[in-house]
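The next part holds the structures, each set out as structure tokens.
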Structure P
Amino acid sequence: MAEQQIRFDDGAAYERMMGIWSQLAGNIFLDWLAPRSGLRWIDIGCGNGAFTELLVKRCAPAEVQGIDPSEAQLAFARARPPTRVAKFSQGDAVALPFSEAMFDAAVMALVLFFVPDPAKGVAEMTRVVCPGGTVAAYVWDMLGGGVPLEPIQVEMRAMGVTPLLPPRSDASRMEALRNLWRGAGLDVVETREISVQRTFETFDNFWTTTLLGSSVGPTIAAMAPRDVELLKTRVRARLSADAAGHITYRARANAVKGRVPN
């Protein structure tokens with residue numbers, strides 16, 4: 001049997017779950033970067049354009065290029081009204097279709113742990129950014145319990161079910177990010193933790209949203225119905241609701257930035 005891989009090909013479903021989480025973290029990330037207006041940006045692994053939209057809304061860019069391997073996700077990105085000034089194309093993070101020093105800033109939002117060779121991905125980011133420009137990323141703290149799927153993944157493991165993880169989850173560690181950025185020859189390397197909080201109207205809203213737009217959906221769909229109900233019961237007990245039935249919990253990302261030497 002072929003090994004399962006995490007794929008995101010439904011832009012609308014991804015938006016309901018991970019796109020919203022990404023923008024919550026992305027706003028804090030952009031506050032930290034504090035970029036000036038008029039920059040040329042490349043958003044690598046742009047997916048359905050959730051973070052690209054933030055760039056356009058908040059950063060007054062001169063140019064934004066979005067690259068992603070999924071044409072279905074790119075179709076959703078192109079349909080976002082705020083991103084119509086951006087250009088989207090299919091491409092590979094380790095072989096960017098751009099010349100050297102074409103951009104002022106390169107970013108990856110929740111992408112680096114999907115890149116088979118993270119060092120090569122960071123090297124490509126660095127290659128396409130001009131001297132003095134910024135190379136930055138943020139990723140869920142996969143191995144430290146920071147991913148938004150953690151409440152479900154913990155209970156899956158307790159039941160003997162192994163959730164799918166990105167192939168290079170090790171790249172999400174803070175020390176790994178520092179080493180990758182320094183290994184690419186970047187200067188002024190800094191890291192920080194980003195903590196975000198999200199509220200769902202009800203547990204059922206949380207459950208259906210998560211299954212539709214995340215990596216746990218296919219695994220849970222393959223489970224026996226009684227096991228799914230048991231998992232759901234266990235997760236419900238883990239996520240306490242308030243008096244109105246709202247479910248609120250936190251996720252945590254690690255972020256890194258560096259400067260291309262002059």
Structure Q
Amino acid sequence: MPKALVGASLFAVAMGLAAACYGQSSPPTDPDEARIEDVITASHILTNEGILDSFGHISARSAKNPDHFFMPRAMPPALVSRADMVEVGFDCKPISPDAPRLNGERYIHCEVYRARSDVQSVIHTHDLAVIPFGLAGISLKPVVVQAGFLPPRTPLFEIRDANKNQERRGMLVINADLGRALARKLGPNPVVLMRGHGDTVVGGSVREATVRTIYTHIDAQAQSAALALRRHITVMNAAELAANAAENFDADRPWQNYRQRLPAGR
């Protein structure tokens with residue numbers, strides 16, 4: 001074999017070993033499988049960063065059938081694997097008749113996808129960094145540059161307003177009416193807070209939604225810390241937010257960074 005071919009073969013083997021060491025593999029050629037793989041990775045990333053707890057969940061709209069989406073069965077996000085993923089229709093029922101039990105709050109995902117054709121991924125967390133804002137009646141605002149995707153005031157979903165005429169008045173979004181009310185409160189925004197219940201974050205991809213979730217968490221931490229020092233704080237103004245939107249924030253760099261922080265084997 002010519003030396004050039006030998007060298008190329010050894011390089012390919014070395015790159016393959018390096019990828020294996022870092023838990024990377026060739027991306028799936030099927031667009032839905034690629035999105036499913038990102039949901040699994042995102043579940044592990046957000047758990048590793050302390051943002052997803054035992055009950056949060058992530059979904060991705062199907063690229064091949066936009067009226068369907070994929071989300072894990074009811075289970076801890078840290079343990080999600082390919083075998084746990086379920087295809088769901090906009091009626092919030094699994095496509096497969098023998099599908100495992102789904103998360104009760106899947107109506108968040110159904111109704112947001114139905115209301116927003118631009119949304120390709122939905123993430124619901126019980127992020128302790130954002131919960132205090134809904135409890136204290138203080139608006140979450142964009143204060144750090146990486147969270148410049150946030151609106152001047154992030155909307156707050158008050159479930160008491162949505163379920164006041166229902167017999168059951170719990171905190172969970174477990175039916176289509178509550179899901180629609182949440183989607184209306186989200187409106188065109190990337191994030192909606194949920195009083196005592198965390199937040200729901202959306203994006204044009206799983207990676208974008210994941211990065212937005214992380215920087216919403218960081219922004220909430222920064223705002224809380226600033227408010228502890230001084231009541232009146234400086235937030236990003238309209239000109240800064242407009243410039244931020246035009247800069248087309250690259251989600252892939254932080255995605256790669258946070259994926260690299262995962263424990264070996266994830």
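Any read-out appearing in this document is the output of simple, stated calculations on the displayed coordinates, not a laboratory observation. This is a predicted model, so every value here is computed, not measured. Cβ atoms are built from the backbone, for glycine too; each structure is taken alone.
Looking at structures P, Q, which one was mean count of other Cβ atoms within 10 Å over residues 46-53 calculated from, given that it came out as 27.6?
For mean count of other Cβ atoms within 10 Å over residues 46-53, the value 27.6 is produced by structure P.
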Structure responsible for 2.7, with distance in nm of label points 7 Å out along Cα→Cβ at positions 182 and 222 calculated and labels P, Q on offer:
Q
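Of the structures labelled P, Q, one was used to calculate helix-only ellipticity at 222 nm (-39500 (n - 2.57) for each DSSP H run of 4 or more, over all residues; to 500), giving -10500. Name it.
Attributed to the structure labelled P.
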